[in-house]
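Visitor: Next up: some structures, all given as structure tokens.
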Structure P
Amino acid sequence: MSATESAAGASRPVVVDDPAPGVRRITLNRPSTLNAMNVDLVEGLYEALDEVEADRSCRVVLLTGSGRGFCSGLDLGGYGSPRGHEGRGPVQAGFAIQQQIAGLIPRMRRLHQPIIAAVNGPATGGGLALVLGSDIRIASASARFSAAFIRIGLSACDIGTSWSLPRIVGAGRAHELMLTGRIIGATEAERIGLVLEVVADDALVDRVLQEADLIMLNTPMGVHMTKEVMWSALEIPGQQAAIDMENRTQLLVAQTADQTEGATAFLQRRPPRYEDR
């Protein structure tokens, strides 16, 4: 069954639906474990992202969790074996699991559509990594965050956290959060810039859909190229290299029919009609 067949997929580890035109909601769906990561959930998330990539009607992705949690990280009760790696030695099997989970972050980054994390509860360990890998982060008042890997005897530097957390909240704050693994609430997360905004629990979806509407006022390719360049710019050490990349990207997007439509609609003070051309 396809991951998008949400009506019949309430028991699936990843459920997908369309809460508004142009918006695809991907819900981590293991509420009894606070949506802990096992092989079925991670592979279901890859599948959902692949389907989004191929769907031109989808402009924005909303990533959230079912029940009272976003994602509590690795399922300590057992992850399972990635397909094709059954029966391997413990080192080989463990590395396959590590690569499968960590590969979600570059997969999210490569996705053409922006991802808004709607953090509806605890986001710890791998759950925090998914939040950091999203393009925009909005939290409910009940959200909690922790680089929890270190609290179970591991390094806090996992699933891209050591790269993304310092770039989002600054090195000093990131180092303290990773070395202590302490839990921070939604208010502190907003204050340090980990999330854009905190809203009441029952207002989270509406607020995220408002943000999605703002994104969809812009052209599909303009949004795609902005996402690609804004993340790449974080890896560029010099301003001139970033400007050189921006120049080429700007010239590319300027050749599209949607750019002409966007400029015309702006001058005529009407909503644009984009065709992704």
Structure Q
Amino acid sequence: MHIVVCTKQTPDSAAKLTVDAAGNVSWGDSPIVINPWDEYAVEEALLIKERLGGNATVTVISMGPEAALEALKHAIAMGADEAIRIWDPAFEGSDTLATSYVLAKAIQKMGDVDLVLFGKSAIDSQTGQVPVEVAYRLGFSPLTYVIKIAELDPAGKSITVERLLEQGRQVVKAPLPAVVGTIKGINEPRYPSFMGIRKATRAQYPVWSAADIGADPAKVGAAGSGVRWTRIFPPPAREGKAEIIQAETVEETVRILVDKLMAEKVI
């Protein structure tokens, strides 16, 4: 069984986001780490491999420049078998639409994928769109908000999961291959071992270009993105004024405050 985990490199969760007037996003000098939600997807892939007695291969992929290596190294240190970085200068400026196209083309290139795992979203954008877009492009069963993989039958080509929704838990059975979006609570990601870290340091990380995956230049980067809908705008400047209420007693101060709030129709 071949399991692919799609990961992303993101700034540390404590990073401060800034957006300039042109819509350019900056995370300052924040260190780049594996997207925290993706750790659950990697862990689930490793647990499946262990349940199958090792009769599975876990490949981790990430679309991004050299900084994406941090996410791949982390996944290898956790126990993934191999990792592939997908990057080309043409991918610069890709939104979720273009990103899902690149990831789907890379997965198609592998040819024998049974299961694709994602974290629920990336902490830097929080769209949650890429898993379902990849599933649509591949023609795989899309299963999102998965908190438990209840049954996996590689021979029978089926998967049963529990989805955690606002209304409660929903049990869904679907055919393989499938794309699964995991959420927090599905497992507890393991810490990379010392041997795993050594393996990650020594591992080879192939880079697949646009030509390698057979990507159409018109469908990647800014050219393949819905720019009108995905541009990020800085928040408007907040304007306000303050008034200090002065009175002889606390009771008088409260009365004046209540009168003002009522006049402004706040209460």
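Any read-out appearing in this document is the output of simple, stated calculations on the displayed coordinates, not a laboratory observation. What you see is a predicted model; the values in this text were computed from it and never measured. Cβ atoms are built from the backbone, for glycine too; each structure is taken alone.
Visitor: Tell me which structure, out of P, Q, gives 5.0 once distance in nm of label points 7 Å out along Cα→Cβ at positions 208 and 240 is calculated.
Guide: This figure was derived from Q.
Visitor: Quick one: relative contact order in percent (Cα under 8 Å, 6 or more apart) came out at 14 when computed from one of P, Q, so which one is it?
Guide: P
Visitor: From which structure (P, Q) was helix-only ellipticity at 222 nm (-39500 (n - 2.57) for each DSSP H run of 4 or more, over all residues; to 500) calculated, if the value obtained is -13500?
Guide: Traced to structure P.
Visitor: I would also like to ask the following. Check the numbers for mean projected area of the Cα convex hull in nm² across P, Q and tell me which is largest. Write down the numbers at each step before the final one.
Guide: On the way: P: 16.2; Q: 20.3.
Max of mean projected area of the Cα convex hull in nm²: Q.
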